[in-house]
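**Q** So, here's a batch of structures to check.
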Structure P
Amino acid sequence: MIIKTQLSEKEMPTKFYNISADLKEPLPPVLHPGRKDPVGPDDLSPLFPMELIGQEVSQDRYIEIPEEVQNIYKLYRPSPLYRARNLEKVLDTPAKIFYKYEGVSPTGSHKPNTAIPQAFYNKKEGVKKLTTETGAGQWGSSLAFACNKFGIDLDVYMVKVSFNQKPYRRALMETFGARCIASPSIETEIGQKILAENPESTGSLGIAISEAVEQCVKSESTKYALGSVLNHVLTHQSIIGQEAMIQLEKEDEYPDIVVGCTGGGSNFAGIALPFLGKSFRDNSDIELKAIEPSACPSLTKGKYAYDFGDTGKMTPLTKMHTLGSEFVPPGFHAGGLRYHGMAPIISHLTNLGHISPEAYSQLDVFKAGVTFAKAEGIIPAPEANHAVKGAIEAALRCKESGENKTILFNLCGHGHFDMQAYIDYFDNKLFDDKYSESEIAMALSGLPSVG
């Protein structure tokens, strides 16, 4: 494992990149959940500060990163870029494999890249408290870290299966001062309703979002924060790809293939969209691989349609690849990828043919993660194992064809808080969860009617 390029603080990007400025076909509008017409700023103001609402609809290619945000970024950014030479040898591939390592952040993942600016903009508007949801706990712990920096209270609704699987992530949130609640809970009306229907519910990100939104709208001093899916979140994550572009340029390299795991779409967007935007502007080609779990395959099996972002049907309607907002994924370990829908931007670009999605099973991605750990010395998070698997498959295809391509992937977080998942894998207690086609069909049958 050799660090190819470590940028200095002075070389860290000072602007976020917004791909909306380079889209040849604009995104379908976001619709009001009741009226079914395009939402305006007033519709979103109960949830988000106006600065983030502005970024959500911005057509500016670049958005300045506030100095206060840059100063906190400097605790861990720029993040390193590695050349995976040992993995290349293990695979016996002519491909060059590079990975951007986001596990160096205070919480061990890419999530602080958006948590920090979101907390900053809320603080600037005088917000006293935030609510949010989290799957595996990467987002919840990152927002807890950011809220602690800016003196904001935080309640986190954590998907119950992950709440039980990942106690150390829960402890991390509490260390930074957040309150962590297993979802579905008895604290909200939607949580009580779901528990009444199914007392053994393992929860889902859709349910946790509903609980966080419900709590938010009941208090004027509280706002809501989301860790993926939305345009402003993907824009904040662009610092990953922008740094990688500078680092690869220093080595006179440029990727032919960019790979990332996808649940809601933020870390994939962070590594891939700056390169895709450049290809749009240069009229050049680049191959983007979005890797998702086969047990929750929104991009590969979902329907591209308007849907709610939450199970309680409180959020605005966005056009995205979806399995249906009422779909509850199986309880596989990559909790950060257990979401019924995909980011509208990623869905839009996939629908236009600019992104190629692939889906892999839990056992296959853990096998890939172990191979990577033995070769490179870093144990990936279960979510990141999907990107590792996608990169390995791309490298093996190069071996078959004899093509000397350059592959870049985002290792979005380490697995130090996920070792129980690896214990279960080595003890043969993990299995390939299969989603219920009948449940997806039922969930899709409930898609909202949009004219």
Structure Q
Amino acid sequence: MTTRRAEPRVVIIGAGFGGLYAARALRDAPAHVTVLDRTNHHVFQPLLYQVATATLAPSDIAVPIRWLLRKQKNTEVLMAEVASIDPTARLVSCRDGTKVHYDFLILAAGARHSYFGHPEWESFAPGLKSLEDAIELRRRWLLAFERAERATNTEDRVAELTFVIVGGGPTGVELAGMLPTIARFALPRDFRHIDTTKARIILVEAGPRLLPAMPEALSARAARDLVELGVELRIGERVTNVGDGFVELDGEHIDARTIFWAAGNSVGGLASAFDAPRDRSGRVRVLDDLSVPGYPEAFIVGDQAVLRSRGADVPAVAPAAMQSGRTAARNILHTIRGEGRERFRYRNKGDLATIGRYKAVGVVAGRQLAGWLAWWTWLFVHIMYLAGFRNRLSVLLEWGYSFFTYDRGDRLITVPPPAPAPAKNRTIEPTW
């Protein structure tokens, strides 16, 4: 489809945080930039759980990639799913037949959840990495109450109102903190045959504590806040099996019709195109300048790379993706200008995790925060990083409305569920 031009061509695969910030850093570069993504939108991943819990609408946290890069005259955006990379020919091939040559490559394709050798669990316990994932989780969450409303026996009703979240990192903790709030305050008046406040939320973490990247005191505070919200914590317990309507923890069987996965990361196969050392998750161990060993024209940023700074591994978080994307772009500019490349230096601006209304924990500028101060800090940071004024205003209004009313306005089941099996002589009598 495309041919080489006189100016060097930079191909960026993925328009998440790493790819977007790399593209922006190249806006004035003497190069032709091509951004490839399988979707047409950039997603603010830290707020995916709010879409999954029907707090925000998908459009509140997503912005068209073309709109974000519309002022960059040297940049084109192609909606295409990358199938393979040929490092020798410097060629990217897409599933629709598109082929794009590159002089420099930035791989920023992100990651998926790891099921630790059990890919068959994904259909029963979906993860949360994309907008499509969030919509699917929202669908399953809301359908559970619909099925419970129609259940004709206590056993089925209890199973429908039992929710298991696997993984005690930020995503798992934030999901676990939001679900009981919605079940207690937003849903009770919507149903006639069930008590939504009886919903059982179970958070499972195989490690010794929640939020392992944070100080132990904050992990303990997060655990206490979750327990106060009614969440059942299962710390130090491993998931040994997941199936249709159940999960097993170290052999203990729990009937739960809705299971969410928030544990581990696994990268896709694109990184394997390079003959370079990788870790157990498939992430490439890049050099200090973020290039792939043996391939100085190729850079890997964000979740697909093992990032190191000042002798320590960098956490797989959004700020690391942003900063690594910018560094890779600057090193391409240095190379074009004949300058030496710079080392990746990660600036940790802090870690924050929200748990519920006025409940959050975090570390900002070396100071540990908890409670209302951490919650307001979390709110301010996320609003400021949202791309586009419309999204900031929309999210602020939606949060303000839900904060004062406990109402959630985006409780939509947008994908038709399978038709239920016909029931003989089923009668549901009104209870009001």
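Read-outs: derived from the displayed coordinates by stated rules, not from any lab. Everything numeric here is computed off the predicted structure, so don't read it as measured data. Cβ atoms are built from the backbone, for glycine too; each structure is taken alone.
**Q** To test your reading of the models, identify which of P, Q gives 5.1 for distance in nm of label points 7 Å out along Cα→Cβ at positions 80 and 200 when calculated. Can you show the working numbers first?
**A** Numbers: P: 4.6; Q: 5.1.
Of the options listed, only Q reproduces it.
**Q** Quick check on the output: 1.10 is Cα Rg over 2.2 N^0.38 Å, for residues 64-279 alone, derived from one of P, Q. Which one produced it? Write down the numbers at each step before the final one.
**A** On the way: P: 1.10; Q: 1.25.
Computing Cα Rg over 2.2 N^0.38 Å, for residues 64-279 alone on every structure in P, Q gives 1.10 only for P.
**Q** Thinking of P, Q, which structure, once Kirkwood radius over Cα pairs in Å is computed, gives back 21.6?
**A** Clearly, the read-out refers to P.
**Q** Looking at structures P, Q, which one was Cα Rg over 2.2 N^0.38 Å, for residues 8-191 alone calculated from, given that it came out as 1.20?
**A** This value belongs to structure P.
**Q** Quick check: -12500 is what I get for helix-only ellipticity at 222 nm (-39500 (n - 2.57) for each DSSP H run of 4 or more, over all residues; to 500), calculated from one of P, Q. Which structure matches?
**A** On the way: P: -12500; Q: -8500.
Considering all the candidates, the number was obtained from P.
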